[in-house]
Structure 1
């Protein structure tokens, strides 16, 4: 029996376990990446492990999230990150250089390598044939310390593409079609592996768009083969020597198959407040649009900006519509300036923003009250834009550009003839804003720079045998990490200050949550299916832990958040009978005996209603050991203290 591409790469990196679906495995990590919103905490954790230098083949620290500098906090963190990189052997991408996933695809991602990133959209690297997985910062810190990464062996889904995309239909519409079919939890514990003759019509940046937003399906990762198109891209980036051919065997056996005929796709749009609420653009035509944002790690490549610029050429944006453009990297900007296409957008009235995440994470450019905002981003969760009353829609660059011109949602196929543009055969390569690692003999003398906003890590103590307290909050299905730990310009600068950032936990759901949690001495959260979907932000676990959250009891968890809860000693439990969710109310008093947790089940007593429930978990023996110790960091510190 032949092997899938995913199996081939995992097999080469397997440290523990067997490649049997649903079983626990551990893999060696070749590369890591962090960004500044998650990186500060990740490196505080790495420092605490007592390792003198990163143990990976390559690790990169990017600054792309917290670039809005309204006070000292963000620039202080950037200096901390730069000094950490110098001391511990990382590459450092300076502020303004670009968005981590776009940059990593351009300059570092390699076929056949494993990449672990403290950002959920790390699977962008799958566009060049790497196994690229998003994780919490502590898991990334552990990988930098030489630890293997543990996960459940995923099912592998063959997304089989045929045909070729019609004019004004692009890679964004491909992944929106996948989301339309399987939703935001249809690929949990699965890998989306793209094959078929249709992949030969997609460039690496287009493939990166698809693998990037595959995260919204709940997938562990997404991947394309490394073929002649990959080789052409790497050669254009002056990295041709890093190319290897990697494809699945012809007789590879997949667990599922999704077939998409690219010829039949049309422009699609995701409605508020979920990437999975997908319709055709035709269905929403005519709706007035207040704001259009082009960019993000999903759609900020040179190809995306070129098509938008050439649609805007000679036009003026609509009177009541604001257009912003966030290029993905300086390389993209260099090409757009050199070709003159940047001027097309400027003359049309676009506001050109920094090469950073920007409005995608609510870092500036919040829309007006009750606005309709069309965004080429990957998420449109409630309040993520910075304006809770705004409605954000997810679209392709083509749909975004015509909406900016018309001032309303318009099928881009009505533009007329597709504008012609050319892609360079060689990219403009300039790595002067990427600081390489210092040699060990110089690194040892580097002093770590810490601003006053960088606070020590909270202590994580071993768990007691019995957990008791109140249900502090009961929430519905598909609660995101944006609900749990919001981002935005006011909150993101507090990522290295747990006491301060904890004041915003569940702020968009219940403004009293922080105060009630402290007043009650902590307690429990009860939720529905797919709890914790979205961003990898581990602060959605650390901050609740700081507030005394002892266990989260839900119908099902999203992969990364489940791991983050374990990493910081919050017990993640699911209902044996999902109907028991209906018999719980906020304010109920719980008592949970976890002495039987090694059996896979625990008992819960609802003292208020005088009923007992059975709960279960999906943790491995290693995960249980980490949980009972109070978190992964405790165990790793103990391990390295022995040497």
Structure 2
């Protein structure tokens, strides 16, 4: 039991990866429609190209959002206004006016007539909502009795003021009139107060009572016949039917069988990706960030697809699915890109309704075409070429699938493919974002790192350690040629080779390739001290790489290019002199190479460095050297974690032998006749 617990505890990396898969499974299952869901697809103003559609059950025909919104706006504009009487304030002002001012009998009669008129007519408080209405109806509440009236039945405050001015000026001379008008205007106040609370409550109740159903279809009734043009009325019915189907599907979604079906479907797709990476892409599988990135990318495209189908005006073909293989290919390899794209398309095919086969056919071909067009992505212009290639493939595929209805095909049918191809161009900024977020390294970055003129570390290597720089160039050429034959990232290997020995900048003259004179600084050191200096160039290289912010993928080449091998010369010299050396102090810290690329660099580095010590350069000596180095690395178990096969090793030997003979201008000896 303890062994089992220890085993499970030590597999925390695997548990994390399985957790990523499980989270992706839950998220995608939540997004997916029911496997048996019927999605009604149509195009406005185009003929219905399917069989006659008959109502499968009774369902309501819903008003469109525009119709409901228009009805509510009409209620807001035509809503009735509620008012309350407020005679007390006006009466109080009127009595105060007569008490404070000594008026003549004529003036008292005039003002009594004016105030009686205003009391009878009423002065209404006019809200802004009613200003645009020509003759809106208002409701006046008095002693809990509500009576209907119109705004024109009352004075507004400006109208009351105008009435007051006209009346006084007609009865009195100008001097007396102006003085009394100013006093009388202070008496004017609203006698009908706008009841905002009651008005709002009534309007809200009317808005809540708006019915979203305008008609009904009974089971068996014809909805649309084959060949009929889809108009706005048809769209309303089709959308209502789709809404009712979705409701029924939602009720059944929680059934165990339906849920189990979706889990199995999604689980199979995700596990295929998981197993592919675990069995055939161990370098990717070993990194949690890589696994997380791939499954996040899958979930992202399923999410985009789910959002797209919710709008019937947007075609699923407008989604740029080819972004996924382009990005995967940029960071990983073509097979991984194709496999991930295949599973994304299989998952998103559930959203394609009755066009699942067409969707799979078009998107798979587009993905394959995109991968072919960026087999070696080294220029930005290649993305434009990829967009053109995917557009051509998608259009030709669409016409091939609809050749029987060629007369009905329109140029507008190609718009979704055009949008998808144009959307592919956003892959370039996405590559930069993902590179910084997940710590990837793209071919664009590798090209920049290879540029000697713009990289101070390579400049310093060429100046301060010219022998090491030339050695790095030769190793880069050998490793690049070799990895291209056994399958791997040529640009990554070349960049790793250029930086693998930068640690020698710390003590450049302790390495033979940088010694221009016969003086050897190791003569004054013990074998253990010399071995330490040689071994430390790996540690110094890692430190310098981090200081110069080189990607971790490049630092891996520095770590692994000697693996855990011995500094053989100094160790065996110590053994010869019976110094009883501690083997650990003469061995590189490692780790050993864990990919084809790092393993090929180790072999190329050893072969190129050892070739400099040959006394004679002929086919036999070079053949013996390469065979001996390969055997030594295999005996030391330096290649057990790489993906190199015996066939790969045989091919690498041939390449290195040929390369060395070309470097040292060795002629092949032909057998004597």
Structure 3
């Protein structure tokens, strides 16, 4: 082994040869640390590099002393190492006691981040008898004082100076893509200090971001409740350097070869159909839904306006439908295939688990923020299954995350805003088991209408017997999917999506603007007043934004930076298909967005107005309690059936407007 003096000498030679200019640049810019690439050190001095891995503390100290020889103004100049060899990259779940004291690198997602607090590294004490100054490095977790002075004095010494540095504790958890299903992700504590917690660096380590940590593995003593020390230790990583692994789609690297394949695919006239066939090939049919999922994976373009407001680029899709119609299979496929995705099932998800929670931090004795699924999937997709099984309080947490794309949290002493630029793909079952096209969708699912309205597209997944279709599905399941459908391998599909998100940002052409405008204005003003009273609202500005996102997604499929008329038509076709299923009022034969947004179609609202008017009129004739028979008689003249009147009276009773003092009579409250 190389001794300390020789180590310092060798480091000096290496720094002079490769990093001299860099050191001067760093000093002039006021930086406090230098980053050294491990492969460069290994090339220059393999022996020294080997020693860094086995005895990191002494070797890093020698490197720091070597840097000091260059007459630097700052005393505490740090040396940080990047790009360790693969042999030192250890998964969090594979860290064992053999790694203690070794230099290792691991990566994962930040789940918790404590507040940044000062920590003592060295303290100077003065002896009251002889005035001698004693310096004690503070390496333990408890504050250490000198036991005696060289003059022989024992007892209390006065603290003259404390050197403090900033420290923070992160909890890093394995990222879901590195796990083989069904495993619980393992965690490790990571201690970060000095310039690694300065504001710029701290932004990279907020909960939800993905990082690669290089450091020395240490053991942390655990104390028993009685105050003694346990034989069991906890593990912690003392950080030497942190790299933010570029989040979202950028962490998928496309080679030149891949780019050629992607371009070749994009030039294929039949690319849209090929992508549709590549989505869950094991499921037969559901072409429209698969088409919408392709556009959802491509996504729209996020726009920031001059006044600071932002229009989201992510489109949210809700699948409502009959049991056994392969909704969960579609969700699972998307969550496995999308470059960054999380799968959550209703009953096992709470508001804190989906958005964010505040937990007690036992190490630094404070509160820490822990990110939930929608924050961890930021820049990707959250597949939310069995959404109707979630409780009301839990779904309310989604409103803000889906519309404003952020999660604000105000709990304990933490006020924080976390980014959640997440696309939501959700599935829910109707209350009565099967989907009823004649009932407004809001009354069929146990979800607030305001939340349903946040979804750009709502697809009913119907399971209707059809001899020809059923025969195809049966042979598809029994014989296995036909191999010709696997035109695009999943790996290439992921790269295709990542490439799109990195490089393609389409803008609407004049033709596309005209097409969408014509459809929107035409449909909005096509509605005639149903009977008397309220005009139905066939389409709202929310659907207009959805149309733009769909059209942009359609252009991105072809890797085009221009949204053409054809893309706009494709978007209109998909939206119309959805609206026919969920926004069509069969009674008036018109589109009515209120069926989705409020759960009460305009036609029903008109009838409620008529019944209220009848009750008011009968009351003005001096009747305090009104016989239901009289209401029936009046309503028949206005073309309402007894069944409709009964339904509306039931609704008014539920809302507390009227009550029934005796059977067959009603009174206003």
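Where a number appears in this text, it was derived from the coordinates with a stated rule and is not lab data. Note that the structure is predicted; figures quoted are calculated from it, not measured. Cβ atoms are built from the backbone, for glycine too; each structure is taken alone.
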**Message:** Of the structures labelled 1, 2, 3, one was used to calculate distance in nm of label points 7 Å out along Cα→Cβ at positions 118 and 350, giving 3.2. Name it.
**Reply:** 1
**Message:** Starting from the value 3.1: which structure in 1, 2, 3 was distance in nm of label points 7 Å out along Cα→Cβ at positions 158 and 566 calculated from?
**Reply:** 1
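3, 12, 18, 19, 16, 12, 9, 5, 3, 2, 0, 0 is what came out when P(r) over Cα pairs in 10 Å bins from 0, in percent was calculated for one structure; which of 1, 2, 3 is it? List each step's numbers first, then the result.
Working: 1: 3, 17, 28, 28, 17, 6, 1, 0; 2: 2, 11, 14, 14, 11, 10, 9, 8, 7, 5, 4, 3, 1, 0, 0, 0; 3: 3, 12, 18, 19, 16, 12, 9, 5, 3, 2, 0, 0.
This value belongs to structure 3.
Quick one: helix-only ellipticity at 222 nm (-39500 (n - 2.57) for each DSSP H run of 4 or more, over all residues; to 500) came out at -19500 when computed from one of 1, 2, 3, so which one is it? Before the final figure, lay out the partial values.
Details: 1: -8000; 2: -19500; 3: -11000.
Comparing all candidates, it corresponds to 2.
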